[in-house]
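Please find the structures below.
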Structure P
Amino acid sequence: MQRKKAKTASILMSLTLLAGLLAGCGSTNNNESGNNAAATEGNGNSTNAEGSNTAAEDTKPITFSFFAEDPNPNWNNMQDEVSKELTKKTGVTLDAEFAVGDPAQKVALMATSGEYPDIISAKGDVGKLVDAGAVIDLTELIDKYAPNIKKVLGDSLVRAKYTNEDQAIYAIPTWAAADEQRFVAGGGFELQHRVVKEAGYPEIRTVQDYENVIKAYLDKHPTDENGNKNIGVSLNADDWHMYISVTNPAVATTGGSDDGEYYVDQNTHEAIYHFRRPEEKEYFRWLNHMNDIGLLDKESFVQKYDQYKAKVATGRVLGLIDQDWDYNDAQQALKTAGKFDQTYGHYPVTMSKDIKEASFWPTGFMGGYGISISSTNPDPVRTIKFLDYLASDEFQVLNNWGIEGKHYNVVDGKRVVPQEVQDRINNDNTAFTKETGIGFYWNMMVHYGDGAKDPSGNYYTKNYPEQLVQGYSDAEKETLAAYKATTWKDLFPKEDEFQVKAYGAAWNISVPGEDEVSILANKMKDITWKRIPEAILAKPADFDKIWDAYMADLEKAGVKKMEEGFTKYVQDRVALWTTK
């Protein structure tokens with residue numbers, strides 16, 4: 001019934017757009033409200049040139065409400081330099097809200113309320129909005145008004161289709177990047193530079209290697225210079241961060257790729273709840289051991305996110321198991337304080353040396369996560385034109401590099417960041433980002449990826465080896481040199497060592513909220529988030545007993561039925577993406 005409701009909303013919206021087109025053909029009326037498709041079309045503001053960089057000509061001020069599941073603590077209400085340029089080009093101002101706490105819960109409440117923001121970035125929860133009829137099919141809007149989006153996505157646009165049964169485009173892919181060659185290793189296991197330096201830069205490949213250098217440093221330096229206790233490893237288990245810092249690493253250290261809560265067989269595309277792999281039990285047993293010998297932060301499972309970042313910012317935490325974007329604010333605070341040797345390097349840690357760390361396992365271009373237009377949006381045409389401008393070459397450069405002459409210069413045809421600007425980025429990045437707005441829109445815009453070059457021959461992003469090195473501190477360069485590496489990626493297995501995944505990534509597959517798979521997944525999450533901390537914090541003698549109880553809880557709750565259901569979603573995506 002709810003799926004019908006969503007389709008009905010899409011049909012009604014298409015009819016509304018058709019009426020607007022007919023009205024626009026016979027009128028050049030400049031309707032000042034700018035609040036309906038007919039008025040916008042009547043202004044003749046379609047961006048027709050393929051790949052045009054020109055923003056929509058209709059730049060009358062308009063405000064769209066926007067919700068994103070991803071936080072942006074540096075958001076400056078569009079008073080930053082990039083946002084001001086964006087508003088100047090498009091007339092659009094965003095009244096933005098970013099999720100606090102559990103974003104999935106927020107989206108679920110939004111879906112049931114019937115009151116939706118104009119533009120929504122719901123990531124994996126878009127299914128809840130589709131079920132509620134909260135978002136519209138964007139296929140026709142993209143075809144008529146979004147030449148830049150079509151240019152960037154090309155043949156990959158087919159990957160934006162919702163399912164085999166419902167081939168509407170409810171979310172334009174913005175999390176995935178076109179033509180991407182990844183250069184940034186922002187995950188793995190992290191160690192402070194001073195820790196590996198004191199150990200003589202040993203190989204850091206296994207959890208035992210990681211444990212050894214932390215233990216050796218703590219034995220010698222139990223406290224910092226102020227007498228405060230140093231901490232071996234702290235985990236961020238606050239709400240959804242549990243996935244990033246506690247449970248995802250169990251897959252990474254045992255040779256699996258990032259498929260969210262599942263492990264997918266690359267030949268059969270059958271999915272299992274990844275915690276049921278015997279290999280992962282041993283990872284959690286290692287965390288239990290780390291807790292037992294005092295190397296794991298005792299507050300890991302009770303601290304809030306802000307407390308975690310504040311603790312990291314003191315410089316007392318020797319090791320992290322996290323992604324750099326999750327602890328970046330704290331690391332920037334360390335840089336601002338000049339504590340560069342207490343910032344972190346990234347290492348491809350696994351349970352044993354024969355396991356290949358899979359951070360760079362290629363997914364191909366992924367659909368799924370992206371940006372949606374709500375069914376209550378007052379002007380879908382103006383909105384899609386705005387989103388299309390975000391995909392233009394002009395704005396991609398603005399979002400990634402900032403303003404020419406201020407944040408970068410063009411020297412002999414090459415974009416170059418002046419040293420004084422680079423120094424601010426390196427030493428005071430939080431304030432710099434808030435002031436400039438550089439990078440604010442990456443997950444709202446269709447974009448090219450790292451390694452892709454624009455028509456001028458310059459990279460669209462600043463994430464390429466030569467520029468990345470410019471952002472490294474002397475301490476970071478010293479560590480990399482000791483490991484005979486230029487960037488952190490050099491330490492990790494490369495893309496060509498893996499087979500490209502035919503389904504992209506399982507975490508990127510949208511499952512309707514009403515589906516039994518979603519209902520069961522929530523049950524499994526509740527069980528897992530109770531049992532995993534319990535197992536880690538238990539006495540080692542009790543670990544197996546708790547783990548066995550955990551496995552029994554999953555079976556009783558229907559984990560096999562969930563796996564069978566999700567397997568169908570994976571296999572359906574493979575079929576959808578391999579059929580033109």
Structure Q
Amino acid sequence: MVQLKTDIGTSGSHAAGNNDSYADNLETDVLIVGAGFGGIYLMHKLRQLGFKCKIYEAGKELGGIWHWNCYPGARVDTQVPIYEYSISEVWQDWTWSERYPGFAELRRYFEHVEKKLDIKKDVAFETRVVGAHFDKPSSKWIIDTEDGRHAKARYLLLATGFAAKRHFPDWMGIDKFKGEIHHSSFWPDAGVDVKGKRVAVVGTGSTGVQLAQETAKTAGSVTVFQRTPNLALPMQQKPLTKEEQQKRKPKYPEIYRHRMTTFAGFQYDFIDKNTFDDTPEEREAFYQKCFDNGGFEFWLANYKDLLFDKEANRQAYDFWAKKVRARITDPRKRDILAPLEPPHAFGTKRPSLEQNYYEMLDKPENDVIDIKKTPIVEVTETGIKTEDGKHREFDVIALATGFDSVTGGMKNMGLQDVDGVQLSEKWKNGTWSYLGMSCAGFPNMFFLYGAQGPTAFSNGPSCVECQGDWIVDAMKKLKDEGIKYCDPTREAEEEWRRKVTELSDKTLFPGTSSWYMGANVPGKPREQLNYAGGIPLYEKECREALDTGFQGFVTA
């Protein structure tokens with residue numbers, strides 16, 4: 001029996017840490033929490049400006065989500081070179097093996113990043129932050145770690161990502177299962193032998209889709225427990241040669257500039273045309289082209305009214321359903337996986353990219369269970385019981401049950417404002433931030449790839465570089481102008497929340513219960529957690545606040 005791991009609590013085996021980042025009573029200019037794309041980018045840029053920086057990282061390696069994610073089939077759903085740093089010393093001599101790299105290759109990428117940027121010398125691994133408060137007399141943050149160490153820093157930067165807190169279902173008997181049971185982001189590094197075994201995959205987000213299609217290659221059977229169908233799109237995975245990448249390298253600076261001009265930070269954007277501007281034949285040909293190109297083009301390079309107009313959205317859904325239903329021979333599975341009536345507006349939940357998901361589940365030995373109709377009621381020693389009384393036996397259970405996304409990580413760190421009130425308390429009934437990068441009552445604290453930024457509606461590295469550059473420029477300005485204290489006002493937060501909500505309300509997003517809206521975690525307030533205006537508009541608004549002398553902030 002393998003115990004279900006539910007927490008990132010560290011083992012404390014970092015005692016061998018051979019740099020001063022592990023010291024108790026550490027003093028530094030900047031303390032960064034998280035060593036994924038965001039934390040590394042901030043460290044690199046701030047070092048260049050002469051700031052002394054340290055990173056606290058709960059994991060054992062660089063890479064953020066790619067350190068934690070090693071479940072079968074884990075891979076990125078953004079094409080390279082869009083999904084990488086625009087830092088020239090990193091990309092110049094790095095090449096990939098395929099358009100959408102898997103976790104093992106992404107881990108090698110972060111090893112390459114380390115060789116080029118020398119990050120680890122200033123990182124304390126297996127170091128989890130459990131408390132932080134701003135000390136007014138010294139104008140410094142006091143940060144506490146799980147194993148009792150303390151640090152002081154003038155600036156606290158949170159780069160914990162939007163999926164830092166795992167979500168676990170509250171089924172009865174989950175601790176009784178005698179086979180192997182793992183949350184996708186706590187998958188054992190050594191892997192799990194599924195050959196010939198009965199595998200249950202619970203959840204159909206991107207992770208569930210990847211897990212199911214990969215384990216189905218060798219498992220005896222795979223049963224997917226689905227609450228909502230994933231309106232998955234064809235990945236159109238392709239191998240890449242070193243030669244073709246080298247040939248494109250002179251264009252990389254322009255590619256990186258261009259991605260910041262698109263809504264979601266990709267290499268493509270919505271077309272300047274509405275759905276019904278085209279004839280049905282033209283529309284069909286256009287949709288087909290998006291499908292053939294693969295990736296998120298059918299989502300983010302579609303007609304510009306896709307996410308605003310219900311009738312337009314229905315046209316896209318009907319095309320998607322027609323294409324997918326043609327790939328499934330079993331009529332019962334077909335209606336569960338690709339129903340004729342949309343379960344929600346297309347694109348208002350994040351689609352996954354799939355390679356052969358539908359063909360794999362169509363095989364007779366595999367199954368899909370609609371848990372909206374027959375919910376899971378209990379996990380037993382040997383399997384899973386549903387409300388209709390059926391008991392299915394399994395050797396391995398994979399929990400692709402997602403995360404307390406966007407806000408969960410920050411609410412879980414023991415952050416206190418200047419009056420000693422926990423952020424988790426302040427955000428209990430809703431989320432407030434200014435510019436999606438700062439919070440009132442938390443002076444000299446910035447965060448990226450989190451609440452009320454373009455986060456989940458964007459390519460990760462694009463969002464990280466957009467926000468990272470702003471944070472670095474803000475800190476340079478504070479330093480140059482001798483400003484010791486920078487704190488957004490409650491009014492600025494209220495205005496930003498109004499803006500985030502207003503942008504979202506113009507779209508079809510609020511009509512769907514998704515993790516974008518905080519609806520995947522029981523008891524979590526239902527609200528738009530992401531900035532839906534696109535990266536160019538977001539950057540413009542953030543730059544205006546900085547260029548007008550910290551508009552919306554109190555400085556001293």
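Values quoted throughout were computed directly from the atomic coordinates according to the rules given, and no laboratory measurement underlies them. All of these numbers come straight from a predicted model, not from anything done at the bench. Cβ atoms are built from the backbone, for glycine too; each structure is taken alone.
Observations on the structure shown:
- Ranking P, Q by distance in nm of label points 7 Å out along Cα→Cβ at positions 311 and 423, the structure that comes out highest: Q
- Source structure (of P, Q) for helix-only ellipticity at 222 nm (-39500 (n - 2.57) for each DSSP H run of 4 or more, over all residues; to 500), computed value -8500: Q
- For 19 (percent of Cα pairs over 44 Å apart, calculated) the corresponding structure among P, Q: P
- Label whose coordinates, when relative contact order in percent (Cα under 8 Å, 6 or more apart) is calculated, return 19 (choices P, Q): Q
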